[in-house]
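Take a look at the structures listed below.
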Structure P
Amino acid sequence: MDQRLISADSHVRITEDWVKERLPKAAAAPYENAVATLQAMELEQRGGSRQSLEDFGDLAPGASDPGYWEPHARLAAMDRDGVWAEVLYSELSAFRQFHLAGDHWKEVARAFNDALDDFCAVDRNRLVASYQLPIIDIDHAVCEVHRLAAAGARSVQLPNYPTELGFPPYHDVSYDPLWSALSDTGVTISQHLGLKNSLFDVYRADPTPFKVIFNSLPGMMIVENLSFWLMTGVLERFRQLRIVFVEPLFDIFVLWVRMLDKSWSRGRDRLYPGVTTLPSETFRRQVSLTFLGGDAESLAKRYEVGVENIMWSTDFPHPASTWPNSVAIVEKLFADVPEDERRLILGGNAARVYGLAAA
């Protein structure tokens, strides 16, 4: 491979113990209570059943590699896979815990982000954290953006469905100072594929061993997030704001943007006040999608999505991951792709979005 591969979506196991080690003593018990409360809620949602990555066994070999939880081993795992740099997402959805920690939520949020930062500190050129931003208090969120940006942050992750956590939707003007801070610092927003509470009715009814019916649905639900960003005027008002959708279904996104264009064209003045640009144009200007490394069908959609809007990923260590065979898979998959397009998708776009060394 004659270029540096950059994975725009890989995962790391940040544990509750890692967070607790970075908490002041007074916040330890509130944090433990928040973890227990969330675990009880999730267990009830799942009808008493549990599912973990380890359940997939040899379908997810990376889950047993120490690179999943130890940073030096992670660099070694990346070297074996031929990957230069990764954007890392925590398996722990900490922003679902922050607001459950009572008056200590600030300490909990900072301890989590510090734990993720410490993992990446072994090589900040190769390990890029997507920090989880608390949205409980927007003034604090703005301060946290500036704190993280000053330390070199390039990405923050926001909850996909803020109303589930008791917060306003993202088109609410209360978020405007946050969008300004992110625009000014150049820190991108990530909307990673995630679970929506309303889907757990399907989970409880799903008879398949790995809940494959349930697990197939979040990729379709995430277009709800896309619509809220494109059709509420937020991206019109903040044209420097960049949104990265992680693990989307390209087919669904292509069809959805096409549908939004038709809807906007029919009744933009009455239906979408403040949205003066065709949704597909805003999408091309401000939205990126990650691409699962071995997905030929998504790669075939690259012209409809936009070659400059796609970033390759290994999805380490999930079952869909190309690890540890990414180079061989990429060489086969991209054999007929023009070199300029290949360079953008496999690293150039991520280098631009995240300010990394040239791919």
Structure Q
Amino acid sequence: MNTRVKILIIRRSALGDTIHTLPLLSALKNKYPDSQIDWVVDEKASHFLINHPLLNKVYILRKKDLNKKESFFDFIKTIFKIRSEKYDIAIDTQQLLKSSVIMALSGAKRKIALSDGREFSFIFANEIIKSQRKQFDIHYHVVKRNLEIAEYLGANTEKIDFVLPPIRKSSKIKMNHYLSVLDENKKTIVISPETTWENKHWTENDWRTLIEYYADKVNLIYTGTNNDNGLSERILSGYEDKVINLKGKTSLDDLRETFSYADLLVTPDSGTAHIAWAEGKCAIVTLFFATSGERTAPFGDNYEFVQADCPCSPCMKRNCILEKDKNICRSKINSKEIVKIINKHLQFE
């Protein structure tokens, strides 16, 4: 195959899923350095693709594109723009009906997808790669699954390479201001308790125990949004003067810059963990309850995940379905265990 190819990656979905697809982009660009690689993404997940150094174009779709007449015509215009590029290859890494339809309409010569796609999405592909594992195998990482496509196209996948757009200068200035109070003689830990799934949360008491233990030992930074239903207030109550509280103060670029000041991040399975992994500047300890660490946790020498020791974990469900012992998995990771892991990474005695 000629190295001057046009490749379209289709991955709309969430921010974490987009980050997990970035190593595929890097592998393809390394294999075909002269290629044009473009991406179709939903607006909410587009942040790490806009101005990306390895991408030529980013097609941004809004979730409600087909719900209104004018939005429908915008969607059709986007499809015509895609078709006008005459792509050699279109890759559906999401494998849902909404992504596979775009692949079908793309006009690409080769339409590639992995097997086991949902909603019969595979019917729109003319090249189906037999995956090594099923799509939702809890013991198989999604990054490795995505890289099967790169391997199929002849790329070297030994190195997991995340490439991100440059951080805005304004974020560097802003976070330098916020974090100028850090004690240079202490290690710095970022804690980020929030997730979008209730079943991913750790207990508030465990977070408080962790904060109490490290309050005078390290610099503590708290990150989160304003939509946490009072979580930060409850966790930080009584420790307000011990923690730099960045709740609601950081954009995604600000958060990325925060990790350059940190030695370690502690978080449940969250977008924050994925961003920190892609940034590659601090150690990460990730807590897993309803979801699978083997499937989505950062992996490498500087990263560690802890899976709740519970028969029903991982259940892969947003909300606990148990009537008795509801959310029991959330209490199955002990704060003392996490302290030992953190101390190991920070080389504390």
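Here, each number is a calculation from the coordinates, and none is a lab measurement. Every value quoted in this text rests on a predicted model; they were computed, and no experiment measured them. Cβ atoms are built from the backbone, for glycine too; each structure is taken alone.
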Exercise for review: Taking FRET efficiency 1/(1 + (r/R0)^6) of positions 74 and 242 (r between Cβ atoms, R0 = 41 Å, to 0.05) as the quantity of interest, name the structure among P, Q where it is greatest.
Suggested key: P
Exercise for review: Identify which of structures P, Q gives the largest calculated value of relative contact order in percent (Cα under 8 Å, 6 or more apart).
Suggested key: P
Practice item. For helix-only ellipticity at 222 nm (-39500 (n - 2.57) for each DSSP H run of 4 or more, over all residues; to 500), the calculated result is -12500, so let me know which of P, Q that is. Key: P
Practice item. Can you spot which of P, Q the value 0.99 was calculated from, given it is Rg/Rh (Cα atoms, Kirkwood Rh)? Key: Q
Exercise for review: Output the label of whichever structure in P, Q has the greatest value of mean count of other Cβ atoms within 10 Å over residues 306-313.
Suggested key: P
Check your understanding: Upon calculation of mean count of other Cβ atoms within 10 Å over residues 234-241 from the atomic coordinates, which of the structures P, Q produces 17.8?
Key -> P
Practice item. Assign the value 15.9, calculated as mean count of other Cβ atoms within 10 Å over residues 146-153, to the correct structure from P, Q. Key: P
Review point. Given a computed value of 0.85 for FRET efficiency 1/(1 + (r/R0)^6) of positions 50 and 314 (r between Cβ atoms, R0 = 35 Å, to 0.05), which structure among P, Q does it belong to?
Key: P
